Structure 1
Amino acid sequence: MKQYLADLHIHTCLSPCGSLEMSPSEIVRRSLAKGLDAIAITDHNTTLQCPEIQFLGERVGLKVFAGVEVTTREEAHCLVYFETDESRRQFQLYLEEHLPPVPNDPKRFGDQVWVNAEDEILGEVPHLLLSALDQSVNQLSVQVHRAGALFVAAHVERPSFSLISQLGFIAPDLSLDAVEYNNYQRYSKLLPAHGYLKKYTQYSASDAHHPEQIGTQPSIWQTEELAFEGLRKAFSRKDNHSIFASHG
């Protein structure tokens, strides 16, 4: 069993709130410079930038998981991680079907472009990716597990856009694989009122929108190999696999 450093919440230039500097090449370069072994690409409500960064990561020995940060109808953010590119592509169709057709205003919200390894634009998403899907968190959960993906409550300690801020609590019947937080001090203050969070696997991630944020809140992932099955086992704490915040 080995330990690896992972940052499982990184946005790219495709997210309108993300820096245009967050290109595939820059994300990979910064991740390696930070000593990361694994990352996850989690743009808002789209997976279109994932394949290019996975391709680059494979070339240099960086494990890159395809993921997405979904905004539910309740305006709560949830993370989804995919095992295969087929499941990612099928889930992308689901996202496009349920994202409201609100035009993006680049001057107000930012550009929504995805690029290749040479930073050449491959396409632009016309509809605002910051919108909430017309799907509830329970409907989303069904689709995630139907796709064989992993389902995580994003930045649960935040006072906005988290399951707790939007709903008041995390329902015990919601089938989550883990909970993520970005700020430990704020998370530790949340625990006394939400002690049930301790039953979930808890880990930290950066939620990086700018290059300098990559790897700032990494987790230690204990696994036999850098593979999706190892991540699944870590979330379920199976066969001595685990994932936890690097601050301990």
Structure 2
Amino acid sequence: MNQLTLSCPNCKTDIPASDINMANTLAKCQSCNTVFDFAPLLKRPSHKKQEILLPPGIDAYSTNYELDIEINWRKASGNLGFFLFFTLFWNGIVMIFVVTALLTGSFVMLAAISIHLLIGIGLLYYVLSVMLNTTYIIVNQREMSVEHRPLRSPFYPDRHIPSREVEQIFVEKYVASKTNGRPNYAFGVQGLLENKSKIKLVKGLKTSEQALYVEQEIESFLRIQDEPVDEEWKG
């Protein structure tokens, strides 16, 4: 028990041994004057995971005050050759019909291909966002922010979450698409907040190592003891 290390659940400051009462399982934080019972921590089973090394497409920079994680989607997504070819092919065919409809004044034809045109625009936006975008995850003791630049998407909004509200970070595995009826899986990172609500931080990672690394670094910086979450990917 002499080796017990605690951090304040409110402000995450380390608690010195002199402020830990082992007899009553109480501790006091001198930074914010929070008094808390750490008895549940003594009964909590360990949930250690293997350390994940820095995976391709991700850079991380950490100081005592801030953690910066950058996800370069072009590098993290691997080979986009086929998807790029399909997007250009699809839009090339659609544009032939669009030009024909405009030159002939056939608005009926233009309306008929409108759905295909919207799909082509969506495909092009996705390819450009993967090729150009970087996701920035910045964590300090005050806030955890997730921002996507330079292109934004309504499906991947920026996030700004008070760090003290984050209870756990966990990885999900989901079906991103299907090829010939077979699922193509991707990985995402979610946060479990103290009110038990969940918030999506990052989606679309190609490997479990990428997602697990993001989880590992955020939990380590915020001194969150990793615990199992019902919805998390168990590997």
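Computed from the coordinates by the stated procedures, all read-outs in this text should not be read as laboratory data. This is a predicted model, so every value here is computed, not measured. Cβ atoms are built from the backbone, for glycine too; each structure is taken alone.
Kindly point out which one of 1, 2 the value 5.9 was derived from, the read-out being distance in nm of label points 7 Å out along Cα→Cβ at positions 36 and 116. Walk me through the numbers on the way to the answer.
Numbers: 1: 2.4; 2: 5.9.
Label of the originating structure: 2.
The value 23 for relative contact order in percent (Cα under 8 Å, 6 or more apart) was derived from one model only; which of 1, 2 is it?
Here the read-out was taken from 1.
Once mean count of other Cβ atoms within 10 Å over residues 52-59 is calculated for all of 1, 2, which comes out largest?
The structure with the largest value is 1.
Given a computed value of 2.0 for distance in nm of label points 7 Å out along Cα→Cβ at positions 12 and 140, which structure among 1, 2 does it belong to?
Answer by label: 1.
Can you tell which of 1, 2 yields 0.99 when Rg/Rh (Cα atoms, Kirkwood Rh), for residues 20-91 alone is derived from it? Walk me through the intermediate numbers first.
Values: 1: 0.99; 2: 1.31.
Label of the originating structure: 1.
Using distance in nm of label points 7 Å out along Cα→Cβ at positions 28 and 180 for the comparison, can you identify which of 1, 2 gives the largest number?
Comparing 1, 2 by distance in nm of label points 7 Å out along Cα→Cβ at positions 28 and 180, the maximum is at 2.
For the read-out distance in nm of label points 7 Å out along Cα→Cβ at positions 164 and 188, a value of 1.4 was computed from one structure; give its label from 1, 2.
Computing distance in nm of label points 7 Å out along Cα→Cβ at positions 164 and 188 on every structure in 1, 2 gives 1.4 only for 1.
Quick check on the output: 18.1 is mean count of other Cβ atoms within 10 Å over residues 108-115, derived from one of 1, 2. Which one produced it?
Of the structures listed, the value fits 1.
So Cα extents along the principal axes in Å, computed for just one structure, reads 86, 33, 29; which one of 1, 2 is that?
2
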